[in-house]
Structure formats: structure tokens, C-alpha cells
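The structures come next, written out as C-alpha cells.
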Structure 1
Amino acid sequence: MTGEDPTGFPSPGAPAVVLFHAIARTSRSLGKLDRALRQAGFATLNLDYPSRRKPLDLLAEHVHPAVADFAGKNPGTLHFVGHSMGGLLARVYVAKYRPAQLGRVVMLGTPNGGSEVADLLQGLSLYRKFYGPAGLQLTTHLDGVLRSLPALDYAVGIIAGNSSIDPISSILVLPRPNDGRVSVQSSRLMGMADHITIKASHSGLLRHRIAIDQTIAFLREGRFTSL
């Protein structure tokens, strides 16, 4: 595979990928995707970050030293992949600390237009306590940080799910189709390079073979392959 040596590890100068997990998740949730990217020849940085304790702009500040160090050690193209809120973090990070070697960005189940589930729950003290300041940035009433993001001038590919294991939010709260947390419509972003929908739930996108293959395809070619 391109950029891969016989031992299965990315070779020097291989393209690199930073992975951002969803709110209230950890880097382990991206483990399968991380391994697939490495097997495909990418160097990867699968970060843990305090997703429930800081708003998105401060989370970008928090991850910056690790990302900058990783970019310095991997001078090739630097891509980003984010699941759910991780996709929003990628946008905020690029706006604030745009890498010189910026490549492409893939978002999986990212609520670019916000989530109606967050709208419903934001007034509950339990939700606010558990998800913290970033959780309040996931509503459809986008806060100042997200509203102030510049128009896209880099390639973004978006993968949305249209299957849910949560019938309450899927049927009663979210516009259909949706993945149980984010509607397909809300995943869209003005200026995106490509968009596909896969039969998977919000968390299931990370384990779905097609979603993983399409992520790799977009990072390589700047477009998804025909399903």
C-alpha cells in the first residue's frame, strides 16, 4: 500500500492523520478506524482530550501542542478525521491553528447544523453537568465560535448515518433520516467537497467497513467512491 513499509507501519514522509473523538468518548472509540488508516499507510495521532470540560475554542488550544508536535515529526500532508463533535473541533482547530501542510478533513456524523437532541436536553441540569460547555455548543442555535468560522477553503468530506438504535430520538426528536443523534441534513456543510449517507447509527459509523473505506478514499482522492 502507498506509504507503507513491509512491517505494516507508515514510512517516513507518509501522509498523516489527526483523529478527534466525539464528546464524552475517548480515543478508544476510534481504534478500528485508527488501525485501518495505519494499515493504509497513514501516520496517525489518535488523541484523548477533555471533551466535557472545555468549549471548542479552548479544546483546540488544548490539543494544539500535541498536533503541532505530530505535524513537526510528519512533514507530509496533514489530514483530520473527526467523529461527531470531533468534526467541529477539526473546523475550529484549522481556523485557529491552520497547519502549513493542511490536507483534507473527513467528518463522520458531525452536527454541523446542530442537533435537535441537544436542543431538547440543554435545559436539563444533568445534561449541562455531564456534557459541559461543549455540549451546549451542539444545539441548532450555533454559538458565536461556530458562527464565526470562516468559509471552507479546504476539502471536507462528510459521512452521515441514516440508521438508529434509539427509536425515541430518531422518531420523535430528529428530522428523518438520521443516525439517532444527528440528522443527515444537519450533517451537511456549505462548501463541502463531498457527502455520502451510509446505513449506520451514530456510533456504528466508526465500525462500519464502508465508512472506514470511504474515509480512506476521501483522504487519498478528495472524493468518495460510488456506493
Structure 2
Amino acid sequence: MQKLVLLRHGESVWNRENRFTGWTDVDLSEKGVQEAKNAGKVLMAHGYNFDIAFTSVLKRAIKTLHLVLEEVDHLWIPVQKSWRLNERFYGALQGLNKDEIAAQYGAEQVHKWRRDPHELPPAITKDDDRYPGKDLRYKLLTERELPLTENLSETMDRVLPFWNEFIVPELRKDQKVIVCGHGNSLRALIQYIDHLTDEQVIQLDLPTGVPLVYELSEGLEGVRHYYLE
């Protein structure tokens, strides 16, 4: 039985402030740093070790992974970073307080923006400072790959090629893999692995900094999963 560890980054500063974050590169909060260290301690206590790690190009995920690998004494393993594992791009909502947006648009609409796989948040324009085309880390992306807004279905469309091209081959070689990502990039991956319906994925929420272990069949189908605490 192959095991895969998925980990949402520790609490970020904007998680703490209840803001939509998306691709905005905010740092971990003090609580988030501790969550990451605790995740590493838990993995160490359960005897987990890894051959390779994957994460996004956003510092809250990178730092979480670094702290976890430090706790399990695995800083030496290869780490592959990709924008395809980034959080969902929340468009014009990025940086805004969720409660304030709910007061303006209604809680039901905000819930759709956050959870409905096909609901698109308001888009930004290319002259917006939040447009990722202005960020050096995305300089090799095509205009089509640079989002103005994004729903969960579109997040899955960019996560799955990375899963199939880079993560699956490692799992097929029986490599021990950890993926440190974000709430929505991991939700997209989980929907695919578990064959969840849109209605089921709407209810899916991942805690920050808690390792989620997937036991996979030989065909890499999800057999069962559980949190390590």
C-alpha cells in the first residue's frame, strides 16, 4: 500500500486576518510556524520519512515544508516547486476581508465563491497590481496561464497535469512523497483522487498544518485517508 502525505500550509498572516489570499505571497503567522513544526513532530513520531517533496512557489507553503523537513531531519531531499500547486487565484477578492465581503454581497454568494467548483470570483484586470504577470516568478507563463480569476474546476485543470507528470511517476517508483500545498489546490487533488462529486467537494475543508495521509492502491486509487495528530 503506497502512502502519500498531503499538507496544507500553516496559518498565514491573512488566514489570521480572515482575508482572501490566493496568489498573494503572504508569510506564515507565528501560529502557522508552530503548526508547521508540530506537523513535522507528528510525522517524526509516526515514523514517516520522505524521498521527495513538492510544493507551490508561495512562501507560506515553502516555509511550512521547510520546517516540516527540518523536524524530520530530511532537509536534504529534493524539493520541486511549481506554480501549478499554488492556491486558487481569487481575483479581485484577494486581500479583502471575508466578513466585510459577506456583508456587502451576502453570505450565500461568498460561500459560492469559496466552495462552488464553478463559481468565478470577480476578475482583476491586467493593470491591477495583483496581476501575476507583474511577478518575476511567473515570467515564463503564457498569457493563457496567467489568471484574472479562477474557480476550483480551473484550479484542478492546472493541478492535475502536474500530478500526472511529476508526482505520479514518483509514486509508481515507490518513492515516499509529501505535497505541501494550499486549501484549494489540495481540494482539487483530493476531488480527483477520491472521485468526489461537486456537491461533496463543496463540503470539504482542510485544516492548516495537519498532515493528511492517503493510502493508495497499486493503481493509485484512494483506499482510505486520515489525519495525523
Structure 3
Amino acid sequence: MNANKITARTAGLLYLIYIVIHVSADVIGRSKIIVYGDAVTTAENIMSFAWQFRIGFMLDLLAAVLFLFTAWALYRLLKPVNENMALLFLLLNAGGVALQAASDLFLPVSQMLLSGADYLKVFQPDQLQALAMSFLYLYKNGFMIAQIFYGAWLFPLGYVIFKSGFLPKILGAVLMIHCCTWLMNFLQFFLFPGFTAIAYVSYPLGFIAEFGLSLWLLIMGVKEQQPA
């Protein structure tokens, strides 16, 4: 049980650090720099805040690695409950991390196109700006494709937590519900891009589910089970 508590608190700490770094990457590296649909303004922002853009990219990759470590710690904790379901959420998480890391490659490519290097002088500035914006859209779409894995991993994770007996059932139930809303958010992005109402449900529910799980694991750990 002491080993389980250590594993639980390790998973909670990794999860919390992941959330903080992931949000920081978006706030620092993208939210005020990338203006989708406005190639000129975005190009000016990327060049004016070049180091900030690079830091955001690096933080994004670091967050992806931490998320995989979190899934591994949760797998170790929940494997005795249901090994197959624990392995399933670990593999789904790894698939999402791989797609996220691949989509992140388009961020430095967009910055490279705006660098003013000699070999790029065969293109006009407006052409380079349009190409950079195209790669940023590729990044955005790739990141959203990763969300189908990040959404799907929540259901087996929530199920195993619900069945564990040493973590609150409510956390497992909320995670399984969050899986449905996050997958709906993925479908909305590609099928109904102008309809954003689902995000008003999925984002707050995601914050409650994942932030709540990280805090519970970090502060409370796992409760000791009495022998039958």
C-alpha cells in the first residue's frame, strides 16, 4: 500500500506538472502570436516574438513527454485492477502523444519559412507568409487529430478508476463522461467547425475531471483497502 501511495502521488505530480506546462505552452507560444486567417499579422508576430514562439514549441514537446510518463505511472497504479484496460489507456495515450509530437514539427517549419534565409529569396514575402500559415493550419489539424486518442484514453482510465476500490468512483464516472464530450468536440471541429457550443461543456468538464484527478492523487493518494 505504501508503494501504491508513492506511485499515486508520482502520477498526480506528473499530471499536475503536465497540465501547467501544457497551458503555459499555449499561453506563451501561441495564443497571442498565431492569428489564424491573418497571415501577415501572424508572420509579424512570429518574427517579433521569435524566442517566445520557440519556448512555446519546446514546452509543448515537454508536456507531451510528461503526459506519457503520467500514463505510465497510472498504468503501474491501476494494472492490478484490470491489466487489459490499463494497457489500453496507456497505448491510447501513447498514440496521442506521438501524433501531437508529429504535429508540433510544423511550428518550427512555419518559423523557418519566415526567417529570411537566402535560399528562400526565390519566393515572394506574401507567398512565404501564406506557406507559413498553411503549416500552422497543419499543426492545428494534427493536434486535433491527436484528440481522438486523448479523448478515447479517458474511458478505460475512468473505468479502471471506477472499479479500483481505492480511488473515488465519482472521478471514474466523470472521466468516462468527459471521454464522450471530448470525442464530440473532436467531431465538431472537423464536421461542424462553426458550431462551438460543445466546447463550453467539454472544456470545463475536462478541467474538473483531469485537474481533480491530479490533485486527488497528489494530495490524497489512494485509500487503504481492508482485507476481505
Kindly point out which one of 1, 2, 3 the value 13.9 was derived from, the read-out being mean count of other Cβ atoms within 10 Å over residues 35-42. 3
Any idea which of 1, 2, 3 comes out highest on distance in nm of label points 7 Å out along Cα→Cβ at positions 115 and 131? 2
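For which of 1, 2, 3 does relative contact order in percent (Cα under 8 Å, 6 or more apart), calculated from the coordinates, equal 25? Intermediate results must be reported in sequence, preceding the final value.
Working: 1: 19; 2: 32; 3: 25.
It was calculated from structure 3.
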Answer label among 1, 2, 3 for the case where distance in nm of label points 7 Å out along Cα→Cβ at positions 27 and 75, calculated from the coordinates, equals 3.1: 3
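Read the figures in this text as sums done on the coordinates, not as results from a lab. What you see is a predicted model, and the numbers here were worked out from it, not measured in a lab. Cβ atoms are built from the backbone, for glycine too; each structure is taken alone.
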